[in-house]
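See the structures that follow.
Rule-based calculations on the coordinates, nothing more; no lab input. Quick caveat: nothing in here was measured; it's all calculated off a predicted structure. Cβ atoms are built from the backbone, for glycine too; each structure is taken alone.
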Structure I
Amino acid sequence: MQSNECRRILIVDDCTLTLLLMKNGLEEEGYDVDTAANGHSALAKIEASAPDLVLLDIIMPDMNGIEVTLRIRHNNKLPFIYILLVSGCSQENVQKGLEAGANDFIRKPVKLGELLTKMRGSHR
């Protein structure tokens, strides 16, 4: 594991299987991973201890990933957090997420190798 890979990651998705698969894959790569099943829980965890990177599903009940992104970006008390949208939805929703302040996106179903490549690009 490279030293630049010792990053704290928060995965936010309402699908338990997706959370488990991504968490297990990233922990095997040596990352410190936490999860949240919805936007409200994610924001509480981010405010308590900001991660370096948020992997954020766009389509979730109650508060979608676009709203979570907006709230992160408008909270001046938070340090910069790289936001990678995880999307199985339309390009229009991805564009809205990027306009809200997300840094990049990856399509579902997520392939671990592609995810790691995107994540490594997040700290250039």
Structure II
Amino acid sequence: MDIVFLRSLRIETVIGIYDWEKQIKQPVVLDIEMASDIAKGAATDRIEDALDYKAVSKRLKQFVGDAKFELVETLAERCAQIIREEFGVPWVRLTLNKTGAVSDADGVGVIIERGERR
């Protein structure tokens, strides 16, 4: 299994359970690993034959930027679902870090894996 990754994708979104959090945008940082057979893209040197990480990034920035969720768990699940369904990714590992959510910590969040490694 080959892995295409995105590291430290920072997106501003409305996320949180407190009333004040529902009124502002806060940063979340995504680290994503996606299963992809890179052989065809490597052979043809054509983006059409590869997992387009820029397209994944653009789609997630649009979705997360427009989203309003209370829980990081929900946001992470929806992001993983988009990656798997819209980009045909059989397995994804996604880390969602809500930076600044807890004082004296760099961040809090979740790490999820969905699908099957091949």
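Things worth noting here:
- Among I, II, structure where helix-only ellipticity at 222 nm (-39500 (n - 2.57) for each DSSP H run of 4 or more, over all residues; to 500) as derived comes to -12500: I
- Here mean count of other Cβ atoms within 10 Å over residues 36-43 was derived from just one of the structures I, II, and that gives 19.2; the source is I.
- Test item: relative contact order in percent (Cα under 8 Å, 6 or more apart) calculated as 28, pick one of I, II: II
- Read-out P(r) over Cα pairs in 10 Å bins from 0, in percent, computed value 14, 51, 32, 3, structure in I, II: I
- Which entry (I, II) yields the derived value 0.45 for FRET efficiency 1/(1 + (r/R0)^6) of positions 44 and 108 (r between Cβ atoms, R0 = 41 Å, to 0.05): II
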